[in-house]
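Heads up, there are several structures right after this.
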Structure 1
Amino acid sequence: MGKFLSLSVDNIYLRLLRTFVLSIFLKGCVINDMKANENSPHTKTSQTDIKTPHKEKPNHLINEKSPYLLQHAYNPVDWYPWGEEAFQKAARENKPIFLSIGYSTCHWCHVMEYESFEDEEVAKILNEYFVSIKVDREERPDIDNIYMTVCQAMTGSGGWPLNLFLTPERKPFYAGTYFPKTERYGNPGFIAILNQISNLWKTNKESVLTSSEQVVKVLQTVSEPSTTETLTSDTLKHAYEQLTGNYDNIYGGFGTSPKFPTPHNYTFLLRWWKRSNDPTALEIVEKTLDRMGRGGIYDQLGGGFHRYSTDEYWLVPHFEKMLYDQALLAMAYIEACQATGKEFYADIVKDIFTYILRDMTSPEGGFYSAEDADSEGVEGKCYVWTPDEIIKILGEKDGKIFCDFYDVSKEGNFEEKNILHVDKEINAFAKLEGVKLEDLQEMLGKARAKLFTVREKRIHPHKDDKILTSWNGLMIAAMAKGAQALNEPKYAQAAVRAADFILNTLRLKDGSLLKRYRLGEAAIPGHLDDYAYFVWGLIDLYEATFEVKYLKMALELNKLMIDDFRDEKGGGFFFSGKRNEQLIAQTKEIYDGATPSGNSVALMNILRLSRMTGNLELTNISGQIMRTFAETVNNYPSGYAQFLCALDFALGPTKEIVIAGEPGADDTKQILTEIRRRFLPGKVVILHPEKDKSIEEIIRFVKEQKAVDGRATAYMCENYACKAPAHDMNQIKKLLDER
């Protein structure tokens, strides 16, 4: 689903806009409100659906770096990238703009390309009556945010592909998602829509312009911050109650189908469990993560999660894999492991990271963006199996056991083939098969490795190999957290490589960040998410390595973010800053959808940095952010789970821990191990070595916090009160476990 912005469809102005557009503009036109991609029903694209791409002459996308734009470079549609050349052509020729937004691993974007954008009949209409622009939403989320808001307002839903019609001045007047070429299942055909809009532009252009002006007027309306409402622990409780009301107590997760991984819901529930001691919150998280980890949404052979489940059972996924899902879910499983001590969660995290390091890491150290759902034009083809294939590889005995355990049958569970998933408890299965548990586990492990080796020889789905600063920030945070909780240095090393790559390649001399790197080119000024997510990664990387340069860089980039993106009048942060292209409106993201909003992450970063450094200015800014969005969050708190994680931190209690000791010393490591194995969401940790004073340059108060009697010493403060220094491990454990 498209992410809701602070200007959401619940906003009174947008509801008025929807009424206005329906009543004045779209007379005789039918708005397509079919939810695309993430909201669309699962379908298979067969080989017969794919047309041979036109290779004769490229369009204006041929020199772009985006994999998504390059996928369309040989369409017969005369596509332009977003830019002045296209806008001037539209103005000069008095044509409306057709704007199509998507991303390279979007299944329904592919479907619409196959049906319409590779079709000569459609291309002829578009080329004659419109100026067509293609945008990669992952490169230009600012454009996507604004026009997604319009689509949600006009149609009540959103998704990708996102298709709009604009005036030459970029003002929208009609929007929808996926359009079939011709009418299907009650959805209007794309050709009919093009003809209707072309005719309307010729015969009633004034109504179009009036509609577009009203759209822009509404988009430019920014609500004043709430000064009367506050956020309290009751807000957290209300969110918990909303989530439990939507919880599927049979299969886990929330709602029915399709079911999406919502990692910030789980991390919020873990915090509520920690705060309230309510066992139900933990049970919800455990059941959901267990079901997901054993389901078809999880790649049982190669590791990593697919985008979402098309059913309520977590069985049949949309097979696309996104970097941000891997990062956010890894963090949820890490925290579940810390909260429960269960190895199953640790194993899932290790498998996710194995997948990332094997398949999604560039030679330079940055992390790639996504893998497609389709291979050879068929969704999921790379991932599914028949019993005969498995038995041929594993042998009769092991093959049958494997098929029984992973529910592989001749009937199949997906297009007459099988998605591997676990619907049996392994201890009971071992007894049923008459084998020792450890022997079964060893056999299954070897079997998975053999099958994966065979699967690697299949044609793989397309990989979107662009490197995004924002999503890399998320994976850096996940790897850094994993390194700490699982005591695995190689994850920290991977996070360091990625962070250094971003800093060396996507940071300009003036200190600002760029958004995207691909094929040797770093480009596009960063947006709020790039700064907020990357700062998140740097803070966690400091706590994993205690390399002061990462904390220093986090503080510098956080300050630049505040200077460039902060709304001094209305509060909070705009999605676009002073260095970004000025579009038809400014938006503020607060809704935590597939990824957490920039404002939610920025709030948590500011809170953590304020506790780490004692900077009262940051404390004041965090208070202003919470007041700005208090009314919005209180109206529907479960929609802002990442924001509530920050609120939980702000409400406290927090533990500010300074360890005076040498990083490689055994006693320092022992203290860190005790801290890192616990679920302590409200803690920050600083290391103050005797031999390296660089931390004192940015955190002056640590100067007097020194090792006692030559032993690593923990200084802990909570609720603005400091405990006596402790170097006895029993005392340190007691302090860590105090609530």
Structure 2
Amino acid sequence: MISLLNGGAYLLGGKELIPDDAQAPAAIKSKTGKEITKEEAKKETIAYSILESHNTSGNMDKLKIKFDKLTSHDITFVGIIQTARASGLEKFPVPYVLTNCHNSLCAVGGTINEDDHMFGLTCAKKYGGVYVPPHQAVIHQFAREMLAGGGKMILGSDSHTRYGALGTMAMGEGGPELVKQLLNQTYDINMPGVVAVYLTGEPMMGVGPQDVALAIIGAVFANGYVKNKVMEFVGPGVASLSADFRIGIDVMTTETTCLSSIWQTDDEIKEFYDIHGRREEYKELNPGDVAYYDGVITVDLGKVKPMIAMPFHPSNTYTIEELNANLLDILDDVEKKAMVSLDGAVDYSLKNKVVGGKLMVDQGIIAGCAGGGFENICAAADIMKGSYIGSDGFTLSVYPASMPVYMELIKNGCAATLMETGAVLKTAFCGPCFGAGDTPANNAFSIRHSTRNFPNREGSKLQSGQIASVALMDARSIAATAANKGVLTAATDFDGNIGKYKYHFDSKIYENRVFDSKGVADPEVEIQFGPNIKDWPAMTELPENLVLRVVSEIHDPVTTTDELIPSGETSSYRSNPLGLAEFTLSRKDPAYVGLAKDIQVAQKAVMEGKCPIEAKPELKAVMEVINKNYPEVGKGNVGFGSTIFAVKPGDGSAREQAASCQKVLGGWANIANEYATKRYRSNLINWGMLPFLIEEGELPFKNLDYLFFPGIRKAVEEKAEEIKGYMVGEDSMKEFTVRLGELTNEERQIILDGCLINYNRVK
């Protein structure tokens, strides 16, 4: 089904793979007879050509990228625009689309959510952007329909910003990276590795894009095979997939921790652009005659079976067939893994869902940028036609990804077919993915064609001893399960017909509702602020020396952004930095906020010109130990704050608040063995936090210890490879070493200035 090549490979003519092993020649001959070296062949990938056309540095090893378009949703755009405004924003220099698909219900928080929407609309008018009202489209579906273009690059403040199937290299990053683009700065990265995803064969009936995606995620997540690399989809199997099918695989590449994705394009994608009235945006993309890849994932599409990702991660994958055949053993393994994620806080089990040897499901959801596509919902309708979900506890909700998709489902009858079964159709909304829509009951088991099933999302968050479980599946198998009254069922067991439906895009829906400035700013427009929209608090530059208290210690193998700052009900506070900060680590470590504030009083005293020891008397003993070896450290040259340790933080969402909330509470650093994603590390840097790395092994400190970093400012300025720190004991200090990893000159200056806002003010 899936195999990974141990090393790189050449791809000849888009079809033949030649592993780069001991038998490989020093140079490969193209079909014209020209010998091509590995370095030359690396330039023949689709990814290289797109990156080269967007790079402004003149150095393809050190990229400075300018994107063609930007996109954000209503959990992120307020903070981004507020940061850009504080840094001197006058107009959007490139098309910037503000969608409203996360806080779109306006059901909690009083006027908060709609206030944010009106902020977005008035900013689109003032600065020359595009505003998509609530319920019209989820962010990524609108981007596919209206923004993507062959050979283009799009940057979005949502981690699932992926439009590679349409020939667009897209990346999801934290808000500060969009701020840089709005201020005509660049996205700075080293040239990433490029991994070929070589597709062969064609899927069997009943297998959908989520099945293929989960199979790939299960094969590459844990080993980091594509981490921070570009996944390039090539091979003869691409032609067997529809545009919707490719899109469904592509959006899930985020869960592999890759940097971005790109696909070869063909008439299928040309037709997609034709249907959407944007024929001029199509571009045929293929690798060169001889292209070199840093790795190869081979996928035999014909061998992929219906998949399920069990709680609590998209990489916790099994075939449904395997799960049903080994039910109790696999559930036992899931429960053991859950105890790590949930810290043993609840008595967690799924074995009570086994009835008569079958796994019973309580809820099905088909939604969002992954599940809400036209073909997924049509296939679900065909599988469920003539069946009924019944009047017991099982429920099924379907969220088309955009109003144009919804309209076509009404016209072709699929909407009616689904509603007749007892399913409920709802408007475009991302809530089921991040925990603000169709939250399951306590102890319920939900199967979803959505993007994630992390802890602290979708009802899987611990709250007053309550917990639910979410598994990921394809819409087809969700429909088969629904037709079987909630008994977990693979769609390959369905023996009816799954039809092919023609899609017709109605552009009038957007023409009548979406505000598009056509890039023309109107500086006379006054921004509409709500009382919950707050400015970022003042942040100081990096001091000469730092005293930090460890206020959280997390030893889970991976810590997600949902554990760092929970999603769901907290989303109403995304525009209020101080209000949102109160939820930091609230599900993972409820003591964090109080402990961070407790040491933050010392830094606040410094900022006010007062004595930090008077504000925090406990520091007197700490400073006495430090002054034994560093008598010069004291008034005017030392800062105080907090840090956390986590083994591998930052998997998942791009939301910058996972870092900014720590900063708002006085955080100066994270200490980790590695960072799960580039985007989380970038968020730390852009908020002026030190992304410390420490070698795996026994830690030289524990929670609540004080750490001292002498000469930290000088170390950052002088690009020190290793930085000396101390654990401050009762009478002495224990030395240890941390690293910062590679930083660009701009990133160093952002840390020195204290955050991106300060950096731009200084500029």
Structure 3
Amino acid sequence: MNLSITLIRRLMPLVFSFWALLVSLPASADFVVDDIRVEGAQNIEVGTIFNYLPVKVGDVADDALIDDSIKALFATGFFQDVEIRPRDNVLIVVVAERPAISDVSYSGNKDIEDETIETALAQVGVTEGRVFREPLLEQLVQAIEEQYFAKGRYSAKVDAVVTPVDLNRVSVSLTIDEGRIARIREINIVGNEVFTDKELLSEVSLGKESWHSFISQVGRYSKEELLADAETLRSFYLDRGYMNFDLLSSDVTISQNKQDIFITFSLREGNLFTVGGIEVEGGGGFSAGELLGLISMPSGKPFSQTDLVASRSAIESKLADHGYAFANVNAITKIDEVENRVDFVFAVDPGPLVYVRHIKISGNQSTLDEVIRREMRQLESSVFSAEKLRRSRERIARLGFFEDVNIDLTEVPGSIDQVDLSVVVKERATGNFMFGAGYDDSDGLFLLAEVHRGNLFGTGRELNVAAEVSKVDQTYDIEYRNPYHTAEGISRALFISRENIDTDAVTTADYTSETTGGGIRYKIPMSEYNSLSLSIAVEDILLESTFSTPPEYRSFIDRYPDNLNLNLSAGFSKDTRDSIFFPRRGFFRRISGEIGVPGSDLEYFKISVRGSWYRELVGRLILNVRGDVGYGNGYGDLNELPFFKNYYAGGTRSVRGFESRSLGPVSSGVDASPLGGEVRTVAGIEMYFPVFGLQDDNDKRLSLFADSGQVFASTNDFDLGDVRMSVGLGFHWFSPVGPISLTMAQPLNDEAGDDIKRLQFTLGSLMR
């Protein structure tokens, strides 16, 4: 007891002294900051650290504020360690910086450009001068490897090495091993019984690696193609009646070395269903029989998803053409699982009859609104028609003034039966001065100088002044055309011309001529697609023979050396083509006649019939079938067609593979020059398709063709056995310098004396 009291008495002074010391010290949780000092900063400015600190001089510091300050500095990512020590109302901030990046280098990339690597470095933040952090390096490696994975290089690997250098900095080095492009080794299909593996695999776009993969790229894996192939298989079965088809899975596995890919499609085919009864409800004024006629689903035949979609679209299009812009057709099915049959009820909801309120035109900087509006077949305040809308776009595009034409439809707010139309055009240059050269298979090299204004002052009118000189002829033309001479769309053209011809440089028989003329031409629209053309022209023709002019020409020139003619021409045409440059669908038919009116020095007539039909097949595959027949003769005192009005055949515009104008009768002279004839027949078939790798280009295409044709002296000489035929391949490009056509053709039934020309080139004239 005494010992305890004695111990307490001795410790009491120490306890009071310690307490006094605690009271006398400023508590870390409660003092005014007089100053802030930073220790340990090397590459980071002290001012930068102060900007991130939530505590400032004059603030009252407590434990919470100091903790927040430490957290704020750590959050910058600049520091490995942060400590804040209070000392005599001064905060001492001690930091240990993360190293800075002195430089970044990389090597081994061939399939990926340096710019792509640099972009990845910048996006992640691993660049010279930036603070180095290990997580960022991991993100960088992952980003670069993903670039390679997207290219099918799943074995690609990126090794990153970090080397310390002076001044608390590091050097980052990336070594890239691109690996090999992973190829599809096997594609397996599991669960198919009705259709074989070969049939199904022929439908999908993915394929196994083969010997030609380095050219065709077959065997390369793509996730997008896998998803598309899954839909292709589903559509394949649904179009063949297997309504309960189910694609269970599409598994992709990669070999251990990440260079071989194995794909497995697991499916359940289900039962074959046939189409049963079909009914139509509703119809927007159309009878059930009319709408049933649009449904392409024969009863008793296997069900087809494609036919179902096409039938719905056909009904909706029919209604849209008659004002029901928002028509909706639902196909209600009744499935008989016992009989494996499905009945359909097409519920037609036509919606309200829709009217067009306003038509707004934009994008036309030079062209007047009127030029565009007069081509519109869909008018304001009239019933909406999808058919008229399509035709309006075609007519505007056919003007040739615009690179692109779009017509958008928007609903009028607060109204269920009105829409507004927005016609958006992108203009192309229509006025220019051109001086250049071209090459035509028939006339060789030619020089051209032309002042052309295709949209004069934005009015749609045309003015053309041109001079063309080749080894065959020299032509000078002036023409002014107003496409809307009347409000009804009758066009009128005034023209004058002079032409000098000397055929000594080409394969046809030799002669020279000088022709001066002028006239007026009208084109009268008879309906939306039909038109009638009429023209009258005066021609003064001087003919001369040369030393090598054949007797067949010389006798005519001796009888008619100087001729003044009044010529009348007329033509009727129907043109439904969607484009005059590279048509994809539609047809062109024209019958035309030309006559030297009675009383002219040369009384003759010519009749020609021409047709061309285009049909878009699968994808961008386009079929073209064409034919051309012509006949001419003299009348009155003239019992022959003037030789300079003769028909010719051979060359890029008729039968390719033969020299231009070379087919038909030849002169009795030593050189046996082609004379042309009174009868011509030409026919051809051509398949156009995109240039490989340029599927989206609208100005380039390839073609496979077969041509046939011949020229005969008269109808008495006509013999189908004399018709020449050829086949070949063509390349066509609407280039900035003009249309280009290059063809390689092989004659099939050429005979001795025929002038063969397999490779033919044309620049500067419109293509077929």
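For the read-out mean count of other Cβ atoms within 10 Å over residues 155-162, a value of 26.8 was computed from one structure; give its label from 1, 2, 3. Checking each candidate, the match is 2. Computing helix-only ellipticity at 222 nm (-39500 (n - 2.57) for each DSSP H run of 4 or more, over all residues; to 500) across structures 1, 2, 3 gives -14500 for structure 1. Set 1, 2, 3, criterion FRET efficiency 1/(1 + (r/R0)^6) of positions 355 and 643 (r between Cβ atoms, R0 = 41 Å, to 0.05): the highest-scoring structure is 1. If distance in nm of label points 7 Å out along Cα→Cβ at positions 75 and 539 comes out at 9.0 when worked out from the coordinates, which of 1, 2, 3 was used? Label of the originating structure: 3.
Just so you know, all these numbers are worked out from the coordinates, no wet-lab data involved. Here the structure is a predicted model, which means the values were calculated and not measured. Cβ atoms are built from the backbone, for glycine too; each structure is taken alone.
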